[in-house]
Structure I
Amino acid sequence: MKIAVVSPNKVHLNEIGKQLQAAGHAAVLTEGGSAMLAQVAEQDQPDLMLVEGIGCDAASFAPVEALTTRHPAIAVLLLCPGCTREFLLNAMRAGVREVLAAPVQAADLEAAVTRICGKLRGARSGPGGQVLAFIPCKGGSGATFLATSLGCQLAQSGSVLLVDLNLQFGDALSFVHDAQPASTLADVARGIKRLDASFLAACAVKVAPNFSVLAAPEDHGEAVEITAAHVEAVLALAVQHYDFVLVDIGRQVGTLAIKALDRATRIYPVMQASVPSLRNAKKLLAIFKSLDYGAGKVELVVNRFDHKDTIGVADIERALGKFTIHTVPNRYKPVTAAIDHGEPLAAASPSHPVLRQVARLADTLHAQPQPARGLFARLLRRAPAGA
């Protein structure tokens with residue numbers, strides 16, 4: 001992996017170079033500030049860029065965001081002496097992978113480099129991106145919230161496109177963005193003959209440097225014009241240009257949904273620990289079995305889970321059979337507040353315990369998940385005491 005280091009501090013720059021060399025890495029060292037980022041990216045084309053000297057205010061992150069937007073394949077790691085929460089949030093919004101304390105310790109630097117290398121290899125391995133389908137077992141299960149939250153998390157380690165396939169009631173975009181989309185899936189369907197990567201990207205809303213959402217149409221008349229062939233064409237193209245393609249599917253398992261489910265690497269039925277949700281989950285799993293989806297393709301997500309609930313994980317396994325089960329804790333108020341404000345929970349409440357579980361789910365999608373040690377990753381993943 002090619003590493004570039006940019007710092008205005010010559011002493012720190014040389015020390016980082018020595019640390020990387022001692023660990024067996026080769027690095028290109030550039031003395032300078034954030035104005036050098038674009039030039040280094042174009043000339044050296046690194047896989048990973050370590051940057052020191054970014055200011056704390058949002059405006060200071062403009063060169064970083066420009067870099068991650070223009071070169072999404074380059075992972076960016078920031079070095080910061082005494083990081084504030086504001087700094088970490090601005091870093092997340094600019095598409096930064098991790099933040100480490102400066103001056104950086106050799107062990108912390110090597111752990112971060114190893115971690116990012118593993119994630120880059122996982123995101124780039126295989127013939128194309130992964131397709132992840134979210135489908136609610138019952139209305140209000142939280143499938144859209146989890147799909148958008150996972151999209152935000154995965155965008156830290158790869159490019160993500162979320163396709164809202166809930167054509168009647170789809171509102172995935174509103175969970176992470178507060179504006180109306182200029183184009184939707186219906187516009188892609190109408191222009192299917194000229195579909196290419198540029199057209200697809202232009203029709204999607206870029207909510208973060210590595211995260212875009214292709215919204216569902218607002219008009220029902222436009223929705224009915226979308227066919228299974230359109231869905232197949234969009235997904236076939238998307239997996240060639242995005243590391244992760246998330247599909248938010250409504251409750252109807254029709255021809256369009258089946259087209260997405262057939263292509264899915266993993267299917268996540270989202271349920272709650274209640275009897276009605278269990279009943280619906282059982283029906284949904286029967287449909288999957290009839291479609292010849294193996295148990296390894298389906299992983300259950302139990303949302304708003306509380307260990308004090310009458311129905312536990314063991315009860316769910318007895319009722320539904322042996323599946324991989326992920327649980328997400330019940331923290332209703334802050335989640336609802338984030339949704340109402342049209343912003344990701346990671347931005348509204350970055351230390352929330354729900355994000356810890358979403359991060360764990362994201363780790364299962366990487367070939368070599370590593371424990372997070374950077375300040376940025378710890379902020380996102382660490383639950384408050386007593387959670």
Structure II
Amino acid sequence: MKIAVVGLGAVGSQVYWNLSRIAGIEVHGFESAYVGHPFAGAGGESRLYRNLEADDLGYLPIIHRSQELWKELETKSGRQLRKLKGVLYVGKADSTQVSNSLLSATELDTPHEVLSTRDIADRFPQFKPRTDEVGLWDIEAGVISPELTITAAVGLGVANGGQLHEYARVDHLESRGNGVRLHTAGSISDFDRIVVACGGWTTQLVPDLRDFVVTKRLTSAWYPGTRDNALQGLPPFMRAAPRYCYGIPTADGKTVKLGLGFNDHHSTGNPNSVERSLSGEAARTEIERFHPIVTDFLPVLQPNPVRLNTYIESYTRTMHEYLRLHPDDPNIAILTGFSGHGFKISPAIGEAGAQLITKGRSHLNLDFLSRAAPLFDIEDIETGTTTHNPLTSTERA
């Protein structure tokens with residue numbers, strides 16, 4: 001069986017690796033640039049790896065399977081893809097997200113500590129938590145190297161005999177009854193089946209999803225401390241809604257990368273035309289979104305960042321991943337909407353995607369993904385504008 005994977009990012013690279021391990025499968029991977037590039041959803045040198053699940057406990061089997069596959073991926077590639085030195089999760093003590101995190105810790109037997117507001121301030125003096133916030137120290141969590149993970153997974157796939165097509169942007173898919181024709185700028189290729197895993201470009205190839213999947217441009221900002229060693233001992237962290245944000249210190253300890261949530265991302269109906277290099281008024285608009293974090297939560301940071309980078313990601317209206325066969329063509333599997341969980345569960349999702357396209361369903365129970373209720377509406381599919389999303393609400397000062 002000849003199968004193409006369109007998009008070799010966080011998820012597509014894992015699908016590619018898993019398909020390459022199945023006897024009788026000839027797998028081809030198509031990437032619009034080069035493997036491990038920073039022009040789509042991956043990049044920025046770091047992603048959070050967490051064991052605690054704050055939003056939906058249906059993810060627990062996926063998290064557990066991902067833990068197993070992360071170890072296998074690191075062993076087979078001979079690369080350290082994660083640095084597991086702990087992650088701090090901060091949220092309101094009485095919030096559902098904190099409660100879910102504690103329940104997930106129990107279910108997965110995850111080593112953790114519960115920290116009071118005072119404990120957070122004493123152990124990590126860079127933070128200024130509010131009196132209604134507590135911390136969960138996820139002891140075996142840490143930081144993922146996204147670009148290295150992608151190149152490692154694709155490298156294993158190639159070593160297993162997979163074919164690789166870089167700088168090959170797919171422009172169109174054509175259903176042909178007993179297979180699918182794939183169109184790029186320079187060629188036409190026929191496959192028995194195809195996996196679409198191209199993140200924010202999904203609706204360019206599957207327009208029928210434009211009323212359910214939205215593309216966003218997010219911005220990461222790197223902030224230095226106000227003095228030398230101000231960031232020493234600062235851990236990777238995530239803060240729950242309604243004050244959602246996250247941060248990952250750089251390896252040299254000189255800056256911390258900050259990120260915001262859905263409501264602070266720039267909507268776009270076309271990822272190919274949205275502004276990516278920010279300067280002038282566009283940069284100021286993005287920087288202002290980070291001000292509440294810097295002034296209220298991390299006052300040890302300088303008021304302005306030293307680096308801004310943008311990325312393109314996709315979200316479903318339920319904020320749950322979309323892993324389904326195309327409703328009109330079972331030879332096409334669609335995997336999209338991974339922004340939020342994305343990297344930490346990507347190995348298990350890659351395995352599930354490989355099973356979906358070859359067997360019609362995954363060994364994991366993924367029914368909860370399709371049962372999830374929408375959290376926002378897409379008001380205009382041409383511009384990608386949406387209503388407010390309460391799951392990642394940002395509380396302004």
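Table for the structure above
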quantity	calculated
Label whose coordinates, when distance in nm of label points 7 Å out along Cα→Cβ at positions 208 and 248 is calculated, return 3.5 (choices I, II)	II
Among I, II, structure where distance in nm of label points 7 Å out along Cα→Cβ at positions 192 and 328 as derived comes to 3.1	I
Highest-scoring label, criterion being Cα Rg over 2.2 N^0.38 Å, among I, II	I
Mean count of other Cβ atoms within 10 Å over residues 168-175 from the coordinates reads 15.9; which among I, II	II
Which entry (I, II) yields the derived value -12500 for helix-only ellipticity at 222 nm (-39500 (n - 2.57) for each DSSP H run of 4 or more, over all residues; to 500)	I
Source structure (of I, II) for distance in nm of label points 7 Å out along Cα→Cβ at positions 88 and 176, computed value 2.1	I
Read-out relative contact order in percent (Cα under 8 Å, 6 or more apart), computed value 18, structure in I, II	I
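None of the figures in this text is laboratory data; all of them are computed from the coordinates on show. These figures come from a predicted structure and were not determined experimentally. Cβ atoms are built from the backbone, for glycine too; each structure is taken alone.
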